[in-house]
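The structures considered in this document are given below.
Nothing in this text is a laboratory measurement; each read-out follows from the coordinates by a stated rule. All figures in this text were calculated on a predicted structure; none of them were measured in a lab. Cβ atoms are built from the backbone, for glycine too; each structure is taken alone.
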Structure P
Amino acid sequence: MAGRMTLGRKLLLIVVIGFLLREAGMFAFGTYKFRDFADRYDFGFETGAIARSIALGHGFSSPFRAQTGPTAWIAPVYPYLVAGAFKVFGLYSDSSGIFLLSLNALASALTVWPIFLIARRLFTLRMALISAWTWALAPPAMVWAISWIWDTAFSALLLTFLLFLSIKMAERSSTRRWLLFGALWGLAALMNPTLLSMLPFAGLYPLWTNRKRPRQPLFGAILAGIVFFAIISPWLVRNYRVFGRPVFIRSNFWAEMRYGNSPFAKGTWMGWTTPGVNPAEDRKYQQLGEVRYIELKKQEFLRFVHDYREYFVELCARRVLFFWYGFSGWREDLWTSFKNLSALAFSVIAIIGAGLMVKRRVPGTFLLVMTMAFYPVPYYLTYAYARYKHPMEPVMLLCAVYCLAQVRELRFLAGAGDPANNEALPATNEA
């Protein structure tokens, strides 16, 4: 018992230090201070604009600068959280910024917990602690949490914990865990629907692992599905009533496809084509309304693919590179180049680590590999940006730590040592 308490206190210490470092970074760099423009649109962009409408009593509406009526441009959970901050601390105030970025910092620091739990089950205790400390201390793990009013840090926490829960249920399934699984996936869907790309894999993994005794896991999975749909259904009903047609959580898929694809595209976001940047496009959105505007973007995208098939394929290939390269802008200064090359090195090490885990059949590898393979797919089709990779960076960290821990074993394969004494080999599934 004493040992477990000691380990628990260590983990709590790591979380606290990670949180304090993020808070210190927020105040040191003043990231809670947004530009003093009249509309303060850079305070959360679409999320902030919708939150402003909620706080002013106009409901979930108006994702851009003008009042334009109901919207489903963004998933609902985080804008309502921002709206709550606006009601308590003031609209677009520094106090609201401090509160929201502190919540992001807390979510980012808490991600240490599922990272540790996954690594503890898949690897050794030492590797689990290294993984936890790395996430707590590494600046790249902090930056989005303390600089963007967005769901990014919460998405990373939710996805990592849901992957851990899937691994846990593969070891020992229970009705309570399945109910929690369904509830958290419902929350994840309403936070960031892109996370749903991992739901099939996370749900099937414990079913497949327990296929020789399928009755209880199958019953639990059915209950999880019921809970999941019960949580998201009110929002789906709201969307149908507002728009007169089914809209699955977010409405803007085809618009995002268009914003990344045109004869002038380079593989990244074309801000000048969006209502948030281009006044002419904003007027078009206001005139047509959200549903007709998105239908127009859909037709423009499909026309582009029809006329420029080869270029669309080229753009997708570029986006694959940009996504793993950590692209964050076309600036060519030394600092940006260093960040991008560091992100690329991290990606390469993580991919090698995933390959080694597959080769060694480390339990749980399937979920980590599927995350790295399928989570980025929407961004390969739309546009790449460094922030979009963050929700799966805890998974990449686990794979990278595994890769680096195998250096002694790789040396042995070249004739330098004995793997029998290698402490970095994955542990059995303990505790």
Structure Q
Amino acid sequence: MTAEVGVLNRSGVALAADSAVSVGRDADKIYTSANKIFQLSCVAPVGVMIYGNANLVGLPWETIIKVYRRELGEKRFDTLHEYAEHLIAFVGENADTLFPKEQQNRHTKRVIYGLFEEIAQQFGGVLFSKIAGGQEIDDSQAEEILFELINEVLAKARAAEILPGFSVADRAKVKTRYRKEIEAVSNALFRAELLSDRVTKALKTLAAETFCRRFFGGALSGVVVAGFGETQHMPAITSYELEEMALGKLRWAERKGTEINHETDALVAPFAQDEMVYSFMEGVDRELLGVMEASTRDLFTGVIQEIINLISAADSSLGSALESAVVPRMPDLLQKLFNGWQHQRERFWKPVLTITSALPKDELASMAEALVNLTKFKRRVTMARETVGGPIDVAVITKGDGFVWVKRKHYFSPDLNPRVIARYQQGG
């Protein structure tokens, strides 16, 4: 995992990212020397940040970006969005060159394994809780539980949008193309007694829907592109989500994009582990806010119901009248309360953005670094894994100066490698 942030005002955009990278499915090993910010073009004021999976189909994103940068050369585009689209198109169009077929199939199987493994873990948890509660579960009941769990995940997958470049017809192609992989993973994770015809069919359908839809898992990569197009005089930022390939096509979707203009003069955009940035901006942790809203809803609903019950015990007609008058109004009353909380939260972030809009370039960089450092510090002093850590790289992109490093780590000593530094200076 990682913590990254983009801070924008009309002068430019500051990008900051930590250096932690996790190795292993459960983050068994963490290193703090990864590069996550890169110059996307040697001649244009555009940068890119990577979060999540540092590889795409087994190839490091650093390599992909530097191959793309060489291919891009001195080509320029009118808008930042065109740079981002061109990068994604380049990866997709050169997939067979960048990723050998065997590598594509291997990573496709890993996506299937990750998807089915999550269901298997949920299935094991349900069985354990039922057996611990004194229930006896036979194979028929276990098969029913597994079938229901698969269908729950399948419903979520079907609710997601179709990925660009894919179609509904591709679902049948996935079932045919990856039949052996789906069967191999199913047999590895589930007992043969549970793999009835309907369970097997549901698993194949789930794999087909997943590969064709915006339903990403643990191999997700995030790509953030920021800077200026040729006709843009104020910065913009956009991001994409990608997860491996299927049917020889890149699985990607645009996440969000925004720009500074005459109506929006400042923006703070966090990515990946963003909870501390939101806490700083809004004055409350989002998870805590969810607990507050749920507990408040339960409290008000419970109190009203108790009052209605007491009145109904004394006068049933009055109790019924009160229930029909008050209960339908409860959602609106609660929403009014939550809207008031939202108004108070705005009092936290609006002044911050007001100041951010006037920050000079060096202070823009300091703010971006400080926001990443908040998440890094939180991970440092809690029992959570330190999946955010290491040196914080910072870059500032402006229309006039282009991409400028403010802080950057090297895996080598610059003093001992003048030729490497010279190549950087020459745009190599």
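Here are the numbers for the structure shown:
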quantity: Given 0.00 for FRET efficiency 1/(1 + (r/R0)^6) of positions 86 and 142 (r between Cβ atoms, R0 = 25 Å, to 0.05), calculated: source structure among P, Q; calculated: Q
quantity: Top of P, Q by FRET efficiency 1/(1 + (r/R0)^6) of positions 310 and 406 (r between Cβ atoms, R0 = 41 Å, to 0.05), largest first; calculated: P
quantity: Computed -21500 for helix-only ellipticity at 222 nm (-39500 (n - 2.57) for each DSSP H run of 4 or more, over all residues; to 500) - originating structure among P, Q; calculated: P
quantity: Which entry (P, Q) yields the derived value 46, 15, 11 for semi-axes √(5λ) of the Cα gyration tensor in Å, for residues 46-149 alone; calculated: Q
quantity: With distance in nm of label points 7 Å out along Cα→Cβ at positions 62 and 110 derived as 3.1, matching label from P, Q; calculated: P
quantity: Ranking P, Q by distance in nm of label points 7 Å out along Cα→Cβ at positions 102 and 174, the structure that comes out highest; calculated: P
quantity: Parent structure of the calculated result 37, 25, 24, given that semi-axes √(5λ) of the Cα gyration tensor in Å is the read-out and P, Q the choices; calculated: P
quantity: Winner on relative contact order in percent (Cα under 8 Å, 6 or more apart) once structures P, Q are ranked, highest first; calculated: Q
quantity: Answer label among P, Q for the case where distance in nm of label points 7 Å out along Cα→Cβ at positions 54 and 78, calculated from the coordinates, equals 3.9; calculated: Q
